[in-house]
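Novice: Structures follow.
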Structure P
Amino acid sequence: MIAARRLIVSGRVQGVGFRFFTEEQAWRENLHGYVRNLDDGRVEIVAEGDADALERFERAVRRGPIGARVEACEVIELTPARRATGFSIRA
């Protein structure tokens, strides 16, 4: 089953390699979407793919890379677009 989610991650998630970590995890799970820093210090992630892979990805994101401190992760369910776009870091 295909699923899609928007995650808004807060805490110490900018300046610690969080976007690169997220991109690596997404590629590992064959997910599509993007990650980007928000002006308020949070990180936005939009990811789509196999529901089980998305669950594993979300667990990894909630843990984050060494040096990060995830304090909260807001999850919004989305309607899957079903487009193979790859996963990218956006400015």
Structure Q
Amino acid sequence: MTLGELTRAIESHNRLERVHARERAAWDYRLAELIGASVSRLFGGKYPPIQDAYPGMFEAVERRQDWRIAKERLMDYAARHNQRRKEGKG
């Protein structure tokens, strides 16, 4: 390895170390915010959902479905299934 290549490799390594250090600092700062939010729950505060705590890392969870819709879909499925059984197809 030439002196120039060695110098570039060391500079590249140092840049990567700075990037990793900044990432760790950002995560540590976010963790401190979450700890503060958790402590504030003791005094009536609310804890943020994981999607807000770590944006871009977790997909939003779908809202729960109304049980009436689920019941209607299940009844439709059961009726179709029973009809096929009566017809001898299932």
Structure R
Amino acid sequence: MPDIEIPCVQCKDIFIFSEKDQEIFYQRNMMQPQRCAKCRSKKAAQREDAPKRFEIVCDHCGRHDTVPFQPKVGRSVLCKDCHEASRSRARHA
């Protein structure tokens, strides 16, 4: 089954519903997504039971991001990309 291009019902951008994602959705008996990943995450964040997120500035690259925990004073905090990169380096060390 090939990748499918789907227009997002919210922002109208075209997003790819990959073959791998299609298989996961099929196994879980779910319909194909109607929103792109960005719009899905925005919608999830608007739910009342959504976990609170905190604004941060990455100590490594300076990028603005949000994290699901209250940062502690004196402890470094990383954006998602820098955090993933540091985890990857730690696994391969």
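Readers should treat all values here as calculations from the given coordinates under stated rules, not as data from a laboratory. In this text the structure is predicted, and so the values were computed from the model without any measurement. Cβ atoms are built from the backbone, for glycine too; each structure is taken alone.
Novice: Looking just at distance in nm of label points 7 Å out along Cα→Cβ at positions 14 and 46, which of the labels P, Q, R belongs to the structure with the highest value?
Specialist: Ranking P, Q, R on distance in nm of label points 7 Å out along Cα→Cβ at positions 14 and 46, first place is Q.
Novice: Now for a different question. Looking at structures P, Q, R, which one was log10 I(q)/I(0) by the Debye sum over Cα atoms at q = 0.17, 0.24 Å⁻¹ calculated from, given that it came out as -0.91, -1.13?
Specialist: The structure behind it is Q.
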